[in-house]
Structure I
């Protein structure tokens, strides 16, 4: 089993992460619900502005690099929120770089998220996964996540 450690991003690193993550999220939204590209980009930008109005200084949010604990190599990132109004934490974004996938890094990263949540008094860890992301869904189910809500759509 691999081990990871989380290293909070600097403001400069966060700016680069944000610049890459917004188009990626917009593409997932468009793929999930058929939203045109320009509209998906606008929705993604508005979501980031609403959820992280103060960037890294937004209370309860941490955006970190995921590093291999042995080598220090960057293997991905994690955006985690600890809800001050409820005993839960929420994974807004987790990504393991393609060259490191299927080696246990995502599991180790989610274990770190669970530990951080417990340290903040959370009794549950939540996340959202797009329906088309079957690989992630399978991993989350393997780790004990269960579906709490399901939204479905049908093109007309």
Structure II
């Protein structure tokens, strides 16, 4: 995709990232949550810059022997263009290289977010359970998804 750069998230990106968060979620993260993750050596934080503007971000953190996709969002006008997949692929590759001991990667997604579920399925995630009433505004179940994190598995979809 011409005009697209995926790079490490910087403190200077936080106002744009937080604005995307607020556009994307009914119970968004607070700015301090992003600041905390940026300071966490176990986190991989990436932004997609499209035509000079932060258009999306991803946050993945290593927790014990697994990685967890904490947050992923793209601005509405750039959705369905493959940015979310590119962000996810880039972050998964980085965390696999930096933390080869990780066994799996997990995430939660709103059960009604079919587009996100389909994206994660393309990346080999499968449903492993549910968290009843996990999300607020509106109250909704979370689908728990997981995939193995094999350093030799380079079969991530290309976009």
Structure III
């Protein structure tokens, strides 16, 4: 598993976030949320400037909440049906970086949370998976995902 072992404390900025939200087990909701988001993305892009950041926000429940989406430049103009908007507050996070295929993220995230429990004081809030490079142009083994855990 190609995951950093030492969390780096970072500050995630306040972000205008447009997303699809799904409730339930992540192994059922994550891919479904991304598929729905990508189906709706062209309508969002028609009137809004999408920033490069594609990331998910998630909370372990019950219930488990998974949000798949993107950062945009400001509040959305004519938000397409099926998408939600939030000005995500951001904050302090412990970041562990994984390099490899998205198919292993469930296992890798579990390991990241184990490391965080041992090394940092956590706070309630959404965790973040930040997808650093583009899966359309990057080989699977070179995909970089930052796993950010809310930190006190």
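Match the computed value 14.8, 41 of Rg and Dmax of the Cα atoms in Å to one of the structures I, II, III, and report its label. Answer by label: II. For which of the structures I, II, III does the calculation of distance in nm of label points 7 Å out along Cα→Cβ at positions 14 and 126 return 4.0? Attributed to the structure labelled II.
Values in this text are rule-based calculations from the coordinates and carry no lab data. The structure presented is a predicted model; accordingly, all values stated were derived computationally and were not measured. Cβ atoms are built from the backbone, for glycine too; each structure is taken alone.
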